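What follows is calculated from the coordinates using simple rules that are stated; it is not laboratory data. From a predicted model like this one, the values you see are computed outputs, not experimental measurements. Cβ atoms are built from the backbone, for glycine too; each structure is taken alone.
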Structure I
Amino acid sequence: MSKMNQKEAVFTAVNNVLAENNINFDAGTDAKTLITKTLRASIVDVVVAGFKSGEVELSAEAVTKFDSDQKLKTYTGGLVTNWLNKDKRLNGGMAYVAKNPGSRAGSGDPQLKALKALIAQVEPEARAEIQAAIDARISEIKPTSSAKEVDYSALPESIRNKFAPTSQE
């Protein structure tokens with residue numbers, strides 16, 4: 001018997017929980033508009049049960065990391081949110097776009113981690129200098145914001161004529 005991947009487990013749990021509660025759901029509909037706090041908790045419980053029974057894939061590292069029910073439930077809550085946002089069958093057919101691209105910049109940077117640990121340990125008067133160093137480091141390592149691609153053909157003609165590069169018509 002093969003295990004179900006996590007994406008499929010969330011999709012199946014959403015379908016089953018909504019069906020059990022007599023809520024009509026078709027793949028490609030925005031499931032978040034149909035899910036209440038109580039239903040979401042039920043979906044999380046179903047996926048957690050799948051992890052515990054071995055029906056849903058969970059790496060050996062994750063099994064040891066989520067050594068308590070609470071840790072597994074917290075992880076699963078984030079997992080459900082992730083797939084409600086990213087799975088086109090659950091998010092209304094929309095391509096996922098990160099709300100704050102680059103917001104995790106520096107999360108793996110040892111210098112930034114050390115600065116953040118230090119700022120929590122010093123007196124409030126000394127924090128400004130450390131905060132300045134944190135801000136400087138973030139600006140060093142933060143990816144440059146990528147400008148969104150503009151579809152000039154979709155613009156009104158008056159705007160397109162004024163702002164479109166001359167090479168595009």
Structure II
Amino acid sequence: MGYARDTAMSQIIPCTAMHGVTGTYTLVAGQTLHTICLHRAAAASTGVINIPIIIPSNSVSLKGSYLKSIEVDYELTDDVAVSVTAVLSKIVRAVDETAPTVTNPVITQDLAAGVAAVTLDHHKMIVTLTTPEWIDNDTYFLLAMSFECGAVVECDVQSAVANFTLVM
């Protein structure tokens with residue numbers, strides 16, 4: 001019996017799984033009928049949201065999920081933002097009584113932080129790992145999205161999608 005390999009797997013990550021780190025966020029009905037979004041009211045500050053990348057892991061080398069990219073759906077209303085940037089953290093769990101190790105894999109975002117990503121509109125930012133990574137059973141990833149906004153900008157984050165290869 002061989003392995004099953006699917007190179008086009010995706011996992012939606014709803015806004016209800018996300019965490020507002022800085023700024024005040026509330027879950028509200030989205031602009032589009034029947035949607036939910038993580039909403040940040042207008043404030044002249046930088047708000048940060050952590051998005052856990054929830055996909056299968058495996059303790060066997062080259063099995064499980066091979067993370068390639070993450071898409072983030074958000075909307076900026078009332079005015080343009082100053083910047084929208086993504087930072088991916090790889091957290092390796094540690095043994096008892098030891099802190100986890102955190103590194104930041106190299107990524108690119110398809111919407112430039114200070115140009116296309118900040119316009120008044122709906123956006124789908126694609127964050128791509130320069131070197132895709134296998135998800136070990138002792139590893140997890142968090143994507144931090146920073147929204148630097150002026151006094152009248154509101155931000156709604158609808159969801160994210162993790163794109164990966166699955167080998168089982």
Structure III
Amino acid sequence: MNTPRRYMMATVARHMMGDISSDEPDICEIDGEDEENYIGTWVQGHGFMEVKFPKATTRELTDDEKIYHNGRVLMMGRTPMGTIQIPDAPNTAPVPNEPVVVYTRNSVYRLGKAGEKGTRAIVKDGVALSFGWCVIKSLMLHRPLVLMGLHGTDPVIPFVSSEVQHIDLH
């Protein structure tokens with residue numbers, strides 16, 4: 001039975017390689033289920049796929065957990081691998097299509113109006129970026145600006161800023 005992808009909290013986790021449970025509740029990403037288990041992966045963990053999280057020990061996120069996890073950047077070493085996007089989190093903010101100026105702790109980013117596929121020009125005040133076009137992946141107050149720098153139309157350069165302090169829409 002297929003389930004829409006969602007995030008939950010779990011402790012007990014079983015994989016065909018063995019028990020990969022957590023001592024403390026931790027966030028997991030669920031993309032399926034059977035009668036007794038949710039099926040997915042730990043968000044930060046061993047990279048095991050098709051992990052079974054028993055329904056009896058797995059629960060929905062609280063609103064506070066949704067706010068805490070929503071917009072978090074997932075890193076592998078110094079490389080951003082993605083962000084946690086929880087659509088119904090109280091701190092969810094849609095990425096605007098209009099031009100926007102983003103003030104972070106360290107810099108100011110000026111982003112142009114989004115095109116049909118979300119592509120837009122980007123300029124970082126005071127410093128040249130290695131790309132001039134990007135697609136915004138996550139833009140939230142008190143979280144990093146996460147975007148994918150483009151080479152032509154190909155997404156090639158993941159980018160994560162310092163924490164966003166202020167956003168001006170133009």
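When relative contact order in percent (Cα under 8 Å, 6 or more apart) is calculated for each of the structures I, II, III, the largest result comes from II.
Just checking, which of I, II, III has the largest value of distance in nm of label points 7 Å out along Cα→Cβ at positions 27 and 115?
Structure I comes out on top.
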